[in-house]
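Please treat every number below as a calculation from the coordinates, not as lab data. Computed from a predicted model, the values in this text were never measured in an experiment. Cβ atoms are built from the backbone, for glycine too; each structure is taken alone.
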Structure 1
């Protein structure tokens with residue numbers, strides 16, 4: 001399920017209209033509609049607003065189906081794309097044993113220091 005479908009599903013579960021979700025998020029009705037209908041992709045800050053209004057974590061909006069598309073050149077990722085991927089991975093990272101978390105953070109730090 002993509003982000004737009006997940007947002008629509010959660011909005012309906014919460015018995016919210018587009019107008020009500022718009023008021024809770026300070027995002028326009030048309031913008032939310034465009035997201036739900038896959039005409040636009042929200043930035044992380046807007047995903048946070050929507051998730052908060054729907055009482056869920058951003059990672060729930062992203063779900064497993066929103067896997068990151070690996071690009072040839074890692075420098076082509078935007079900050080928003082990286083932040084979204086980090087949000088998606090947080091629940092998985094939380095489940096790792098501490099030893100595995102330590103290894104992961106060492107690898108990330110080593111990569112960033114290159």
Structure 2
């Protein structure tokens with residue numbers, strides 16, 4: 001194992017980061033972990049989507065995919081679903097807030 005990146009490796013990693021940045025909307029975040037145990041190498045991705053609701057983002061742990069590229073594609077699909085369901089998410093948030101208000105006041109909301 002060498003302990004220095006080549007210029008080509010650095011360029012590749014930076015290009016991958018730029019691609020991920022391009023597909024990361026405001027108020028969302030990624031956590032990517034790399035691990036090696038003996039001969040096993042794994043990549044884990046957790047994604048916090050841009051869903052705007054009363055409880056913040058939704059966490060998507062153990063994003064599916066065999067490779068990092070597969071997992072990035074899975075996150076893009078997750079986020080597309082969030083954007084596509086924005087009105088449904090807004091209505092669910094309103095319903096949740098009404099229920100919270102009713103619980104606090106003892107009145108139907």
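Worth a mention:
- Of the structures 1, 2, the one that 0.8 was derived from, the read-out being distance in nm of label points 7 Å out along Cα→Cβ at positions 23 and 79: 2
- For -16500 (helix-only ellipticity at 222 nm (-39500 (n - 2.57) for each DSSP H run of 4 or more, over all residues; to 500), calculated) the corresponding structure among 1, 2: 2
- Once mean count of other Cβ atoms within 10 Å over residues 31-38 is computed for every structure in 1, 2, the highest value turns out to be that of 1.
- Which of 1, 2 leads on FRET efficiency 1/(1 + (r/R0)^6) of positions 7 and 87 (r between Cβ atoms, R0 = 30 Å, to 0.05), largest value: 1
- Origin of the value 1.48, where Cα Rg over 2.2 N^0.38 Å was derived from one of 1, 2: 2
- Between structures 1, 2, the calculation of relative contact order in percent (Cα under 8 Å, 6 or more apart) yields its largest number for 1.
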